[in-house]
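So, here come the structures, one by one.
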Structure I
């Protein structure tokens, strides 16, 4: 008789897998928290709340003002800004408290992310869940988080003066883009720990194609921030035309990063280009996925679905801007916030697919 083959798992390998999955789940919780932070940042911007806190106090700022005197002092600091003088001079203390909440909550949530990462790091370090290949990624991750905080304060300072009504749209885009970089890096780190090699579907051509798409998306997303910072949706509240033409008048000789109509035009064209590329990639991926892994066959649908939803929300954002009231949260602001949320989900779906098709011929 042929001897029976015993399938005995290596206990040490099983334990290592368990630890890596635990660390990955912690990182994914951070990904979710970062996405929520970006959405809170969007509400902060849409309600005109970003300049309501004029000081950076890492520890003391954890709590809002707790006394009437503290509230009056915070309001007095805000009154020195151009935003108050030229835009909100009719504000009462009650009005100020409303915008203060969103900026405070945005900073509070950012601190909570820092605490979750710090406490989690100490816990897993003490429990010896980390291995050598995690050291450098964690150093990079914490460095990126610190840099993001610094860029955030630089952005806020750009509007803390007697002249400007809002923060610099360039620095807003830098802050938004760095948040997405932190999000992407954390997600990639988690995927490396969570997804076994046998569930990936290496394909060099798809990998390069997706790299191009993700790279283009990292051009488009800052333009979305330019749109927000310049309030450029109102420059052309029509679709499919742009103020009655495909190429609107008044673009020549103007900045491609600061003129609202130019930024609006570029943002739309990049959206169409991205959608076209994603459709082409999807068609190719579906054809090849018949012999691929089950995980990839599921993941490849999401970029196509999300880019369709994203374009639809973009169109609705443009069409509802005319009836919106600035710095309030109405229908336009709700759709704009959904537009931002789906943009992040699209990025996440592309990064997941990029990881799954990452070719073994490309260095890690």
Structure II
């Protein structure tokens, strides 16, 4: 049996944590013994435990990739656990600890995509960054082809990189009665066309542009749910009030059970312009046959083929987003075609079992090569 230590830094439940949970649901426990190190008090901890996996709660490394104290703590954990593989997520401290202790297989996942600074893509920054990452890791997972491009641009050996697109288990389908009851509980009418944006409320996720889109559609039967929390939430709520969007935009805050929200929405949105790989929220929506309107940034163009399962719009363009939403609202035949395409794409590309099977193969290949 292969023993794996996953090191997480998320103090809240973010995209990396949600991907981990999907993996844990499908992992072959007869072949893999997996334990998770995660920040004490993280929303991820009880969810991992509910799935029957052991969690080591850490004092250091809360939402921080680098922290010297975290290196010491991770070294203590690694010595005690003696894993065959250390798999890190956004934790440079974890990568360094595993290398210092000579763990045979050291994998890290690149969960984000963003415009790389020139200092990391040109001499000597590219060579330095590449040397460090190629030394610390025996293998690298990119969750989007755009993430792979980011890694190569900063000097990572392309032979070390495996692209594994995020996948999810199919989301529970609510009955029509359940959906209608939940819509009414949020104050939505039967004729309202509901758009959902599920993302951390940070600048680069584009919520501010979506509020401008909502303003442009204020006279249309279109409502918006902004699901999630983050450093920009108070600012966004204030802006929505200033734009007179109280009845058009519903802020949920952090949501543990996303199922009812995903079920009642008609359209899934993604407005990112600064970092985006392969969105779990979009994959979850596709499992329910929800079409999408997304920006043409990062991994979005891989997940959404324009005209097949959704529509692509330029980033930071509120007007284009509004026009695309309205196009779908006004054309039921287009909606049905995009809905069928979304479900087909989910089944072909974005399911959790396919994702986990690829990860299991990588673990075994790495063990064969480096142990």
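So semi-axes √(5λ) of the Cα gyration tensor in Å, for residues 249-336 alone, computed for just one structure, reads 19, 17, 13; which one of I, II is that?
II
Given a value of 16 for relative contact order in percent (Cα under 8 Å, 6 or more apart), calculated from one of I, II, which structure does it belong to?
Working: I: 22; II: 16.
Only one of I, II returns 16 for relative contact order in percent (Cα under 8 Å, 6 or more apart), namely II.
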- Suppose you compute volume of the Cα convex hull per residue in Å³ for every structure in I, II: which one lands on 169? I
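Hey, helix-only ellipticity at 222 nm (-39500 (n - 2.57) for each DSSP H run of 4 or more, over all residues; to 500) derived from one of I, II reads -23500; which structure?
Details: I: -23500; II: -13000.
Derived from the structure labelled I.
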- Comparison of I, II - label where FRET efficiency 1/(1 + (r/R0)^6) of positions 17 and 153 (r between Cβ atoms, R0 = 30 Å, to 0.05) is highest: II
- State the single structure among I, II that was used to calculate distance in nm of label points 7 Å out along Cα→Cβ at positions 273 and 329, giving 2.2. II
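In terms of FRET efficiency 1/(1 + (r/R0)^6) of positions 193 and 305 (r between Cβ atoms, R0 = 25 Å, to 0.05), which of structures I, II is highest? Working shown, then result.
Working: I: 0.40; II: 0.65.
The maximum falls on structure II.
Values in this text are rule-based calculations from the coordinates and carry no lab data. Fair warning: this is a prediction, and the values are worked out from it, not measured in the lab. Cβ atoms are built from the backbone, for glycine too; each structure is taken alone.
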